[in-house]
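All of the numbers you see were taken from the coordinates with simple rules; none came from a lab. Predicted model, so just to flag it, every value in this text is computed and none were measured. Cβ atoms are built from the backbone, for glycine too; each structure is taken alone.
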Structure P
């Protein structure tokens with residue numbers, strides 16, 4: 001359960017380099033795509049203010065990642081950090097490259113530094129909590145997400161993450177409560193409603209699962225995952 005959960009969450013983590021934009025999962029709905037687009041556009045703007053030296057290293061890092069040379073990319077991340085030690089985006093990038101190099105403890109610390117430098121960036125919390133969850137530190141991941149929820153109490157994606165953590169750890173009633181908050185906040189997301197439907201399905205509540213899959217299709221009529229779940233529900 002936890003491994004599948006973390007795999008699904010990792011697709012939402014962002015790189016510091018927009019040109020590297022990670023492949024988007026087919027499970028992402030329009031709401032998630034728009035949120036990611038907003039962050040990528042904001043990131044592009046922040047990068048435009050970097051020094052020339054940092055921009056040049058940024059290009060080298062991009063090339064290294066395209067070539068899947070993650071050790072080299074991490075070396076460049078450390079160079080970037082030396083040039084601009086108080087840059088939250090660079091800390092975030094370093095954390096992602098540490099993760100690519102199986103340095104999960106260091107990655108958690110780097111994401112924490114990114115949060116300290118820019119506590120308003122939603123995705124830094126998502127990144128840190130994802131790594132913690134991947135290492136079976138669910139309680140610590142929940143604490144990170146609760147910080148995010150406190151800062152952005154009306155952001156549905158943050159509550160969806162909380163619900164997913166609770167769901168993955170078998171706290172089903174608490175997960176349903178978190179999903180209820182997520183569904184009643186913004187952005188409205190077919191993906192989140194479908195996630196709750198999946199939990200209802202696992203609990204054997206097919207009627208409620210069916211209602212959620214149909215509700216998801218009201219939010220986004222062409223959301224494939226909800227369509228597929230609805231068809232498969234009674235097979």
Structure Q
């Protein structure tokens with residue numbers, strides 16, 4: 001499969017590292033706004049084509065596109081990819097509004113192209129271990145209690161570089177747990193309650209959140225998230 005990766009930042013590079021392990025995957029293009037930076041990454045990964053716009057890349061013979069772009073671009077770019085005849089994987093979240101998410105679904109149904117979201121946590125070895133136990137009838141999820149704690153005061157990525165978008169507890173962290181809960185419970189979420197703390201004056205985001213989920217089969221999830229964790233344990237997810 002011929003693939004174009006959009007976004008040569010921290011997560012784009014994670015995808016490129018992963019794709020090297022898949023014999024049937026060939027990265028044929030890399031898209032980035034900074035031509036020099038994008039070319040440098042392309043040279044490192046032996047990617048033959050560099051583009052500065054998604055529109056240009058969609059004219060290629062690629063089969064699929066992986067979007068590692070700012071959140072606010074996800075829905076429109078996913079739709080553009082499918083309408084151009086490409087399968088697409090979108091980094092979380094699929095969209096930052098219900099209306100946009102529904103439009104992506106509509107276009108997926110119209111085109112028949114694969115549109116998948118990067119909910120990778122369910123594939124972690126520890127979660128697969130639990131899931132296999134559930135599938136075998138040895139375990140049953142009655143309540144999932146999750147804590148996601150960071151200390152964040154600067155808008156930087158995993159490489160320590162400034163982001164062009166702002167990390168968000170709901171869109172970029174809670175989204176993983178919502179998916180994992182539905183996956184492990186084997187039941188769709190039918191009710192959600194959420195509250196958030198004060199908005200940070202510079203980052204413009206809530207630094208603390210609490211979320212409750214109820215699955216159709218009665219399973220419950222309690223999720224606590226914070227960017228204010230400066231304790232002795234440091235950053236952790238459990």
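Things worth noting here:
- Taking distance in nm of label points 7 Å out along Cα→Cβ at positions 139 and 155 as the criterion, the top-ranked structure out of P, Q is Q, with the highest value.
- Among P, Q, structure where FRET efficiency 1/(1 + (r/R0)^6) of positions 75 and 203 (r between Cβ atoms, R0 = 25 Å, to 0.05) as derived comes to 0.65: Q
- Origin of the derived value 0.50 (FRET efficiency 1/(1 + (r/R0)^6) of positions 51 and 163 (r between Cβ atoms, R0 = 41 Å, to 0.05); candidates P, Q): P
- Entry that produces 58, 34, 30 once Cα extents along the principal axes in Å is calculated, selected from P, Q: P
- Which entry (P, Q) yields the derived value -23500 for helix-only ellipticity at 222 nm (-39500 (n - 2.57) for each DSSP H run of 4 or more, over all residues; to 500): P
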